[in-house]
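The structures come next, written out as structure tokens.
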Structure 1
């Protein structure tokens with residue numbers, strides 16, 4: 001039986017048993033649960049909670065009443081109809097929507113916390129499910145899977161047939177998983193600090209159930225994400241005076257030089273990486289190039305770029321993106337261009353490979369930067385900048401020409417050379433020390 005059919009049958013099973021489930025599972029100590037949840041989720045009530053397999057909304061309504069923005073998702077609409085009624089009764093503002101835990105309808109890095117109760121044993125395709133949860137939770141975010149377990153053992157099942165359907169039941173690969181197997185499931189799919197903790201006192205006295213445990217893990221904050229956040233914050237703060245020191249002089253000369261580098265066809269698809277306030281992209285737009293897209297980490301910078309595009313009535317578009325991880329399919333552009341970006345790269349080789357990926361075969365790379373003649377890029381305050389953005393390294397903050405050319409070639413670029421841009425300088429400087437590293441895919 002295909003996974004999609006299995007999920008449909010599981011949804012129908014819970015739809016049919018929604019009223020019985022709601023009555024049979026009203027055995028928990030709400031005060032004890034509230035205390036445990038608040039301890040696990042922490043004091044910051046602005047953090048979002050995504051309750052997977054929410055069922056009748058037990059967890060989502062609790063976290064919403066505690067003050068966390070909460071959304072519950074389930075494949076059973078009938079179960080969630082009870083969740084909505086309970087929300088109205090208890091004054092919860094939790095939101096509910098239908099969906100599968102195998103294919104969540106959310107963007108990457110959306111939720112601060114993913115929680116669920118009595119779900120882990122029911123999942124089909126466990127690795128795919130956990131990978132999907134990993135995708136949706138934010139870096140630094142946490143996952144909490146609550147389930148009754150036998151102490152020192154793990155999940156147990158008193159029923160041989162859970163869904164009274166052999167084809168469906170054989171997809172429940174986790175229903176009797178040991179504790180170490182559950183922790184391995186999270187660990188091998190990217191979570192760190194994985195552990196299982198006993199949560200005593202959650203069930204009201206008089207009920208003979210196994211105790212509650214929580215399987216939890218954290219999505220790591222990768223160095224690249226820290227650097228991306230640091231760069232975005234730095235350049236957002238720099239928007240006020242950036243253009244005063246970066247405005248180009250004699251735009252006609254710049255246009256002539258750029259046309260020589262890019263080519264005369266105005267239908268070329270051009271990507272300006274690290275566009276900043278759009279100085280280069282808007283020049284290209286004013287030259288008549290019809291398909292120019294600027295990308296940057298700084299939304300503050302790009303707001304200025306978009307204002308200029310509107311003032312100039314050009315067709316340049318702007319999008320948030322990291323130069324190391326562009327959100328475009330391979331072979332999407334004819335030209336990738338940048339200005340004063342090379343010195344800021346934390347991972348030059350990764351950037352060059354990514355730019356090559358999105359270029360069409362035969363496409364051009366044009367990386368413009370100020371150079372000290374005969375030496376290379378020289379940034380006096382590069383260490384201050386590195387510390388400011390929390391970067392591990394900025395290899396080309398003081399990069400030699402030969403080193404940079406060698407990296408271009410090592411990353412697969414052809415016809416690599418350095419070209420002087422005669423007559424090009426800034427308004428606040430007469431130095432014509434602008435050059436372009438160029439290459440072909």
Structure 2
């Protein structure tokens with residue numbers, strides 16, 4: 001057991017013999033056109049685990065952060081902190097309307113201000129006023145922005161405005177939000193103390209991933225562990241802001257301890273030379289193909305497919321079309337040819353990533369097609385309500401003979417000592433998929 005990899009700088013291969021392996025490779029955001037994720041989020045860990053025989057779960061649960069930069073294209077998707085709204089920033093459409101009051105779900109209505117007056121008062125007196133709807137959960141805000149843009153009320157570049165300039169003094173903004181001030185000033189030539197930011201949803205996180213035991217982070221494959229975003233189960237259908245770091249600290253430690261304990265009890269392992277040779281040939285293959293596909297164009301077309309058809313709002317027909325396109329992209333990826341040498345060759349690196357990107361994208365699309373309800377980070381326009389029966393089940397993805405197989409399995413019961421702390425999950429109502437919810441008053 002172990003792993004094989006390559007050094008990006010030199011292209012030289014490196015093999016690791018290991019008694020236990022811990023995957024901590026992050027998510028798969030680079031399968032989408034607009035994402036806050038950096039270049040290395042290509043689903044490698046999930047794809048490797050799947051190929052090795054481990055289970056994936058909850059792959060349909062993808063979180064779109066509501067506020068990412070949308071212009072210029074070079075910084076599209078870059079995260080805009082929730083602190084802007086926490087410090088008084090408000091979301092507005094192109095007409096200047098504070099539209100979030102139209103999208104308050106019944107589930108949150110009792111705790112959410114339904115007038116501008118109360119929402120503004122909440123910043124100064126949280127005890128006697130309800131919370132502004134601008135700070136509803138990420139999936140709710142992202143869907144609301146998506147609805148405004150689809151209705152033709154978005155900005156020139158397909159987003160909405162996030163305005164703090166008209167609500168706080170310039171020195172307050174620079175003091176409280178220095179990184180945002182510099183980010184927009186340097187990357188978009190926008191002074192957020194004088195004008196509104198243009199923002200829109202960006203693929204930020206995937207709650208799905210490798211199925212693990214919560215106490216040890218052991219996968220369903222002996223000797224393999226996973227922690228962080230690559231693992232699933234910790235965040236259910238929708239991660240709360242800030243919990244990713246807590247996840248890493250707690251469950252990363254558990255994974256390390258469990259893997260170390262297994263290693264202490266396991267005899268030395270040998271690397272299978274035949275496997276190493278086979279993977280070395282596989283890594284060299286893009287240089288030897290006769291095709292003429294460009295890896296960057298294949299990735300761009302994949303990103304368009306996932307953005308358009310497996311985005312914030314999903315339908316059966318679009319998900320089925322996505323699966324057809326993914327098969328075409330897989331065939332094109334097999335014809336990708338790269339030139340040059342192995343020494344720091346980003347085209348070669350991307351050519352190797354394409355199989356993982358497409359494979360994990362298929363897992364997301366198939367899981368989203370199977371789950372016929374809306375819950376957390378998964379919204380189906382054709383099934384806009386949560387289904388209590390679906391709320392009791394995970395979608396499980398396995399790979400058999402090179403093809404994906406999906407099944408549903410009961411979610412394990414919550415231990416009694418935790419049930420008293422977290423209460424019951426009883427989602428109600430209908431999510432916003434296009435038409436606004438009942439309109440609250442403003443003053």
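Read the figures in this text as sums done on the coordinates, not as results from a lab. Worth saying up front: this structure is predicted, and the values here are computed from it rather than measured. Cβ atoms are built from the backbone, for glycine too; each structure is taken alone.
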Going by Cα Rg over 2.2 N^0.38 Å, for residues 196-339 alone, which of structures 1, 2 comes out largest?
1
Taking mean count of other Cβ atoms within 10 Å over residues 132-139 as the quantity of interest, name the structure among 1, 2 where it is greatest.
2
Given structures 1, 2, which gives the highest value for mean count of other Cβ atoms within 10 Å over residues 4-11?
1
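Where does the value 25 come from, among 1, 2, when relative contact order in percent (Cα under 8 Å, 6 or more apart) is the thing being computed?
2
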Taking 16.0 as the value of mean count of other Cβ atoms within 10 Å over residues 100-107 derived from one of the structures shown (1, 2), identify that structure.
1
To test your reading of the models, identify which of 1, 2 gives 23.0, 73 for Rg and Dmax of the Cα atoms in Å when calculated.
2
Consider the structures 1, 2: one of them gives 2, 9, 17, 18, 18, 14, 8, 6, 5, 2, 0 for P(r) over Cα pairs in 5 Å bins from 0, in percent, for residues 84-219 alone as calculated from the coordinates. Say which.
2
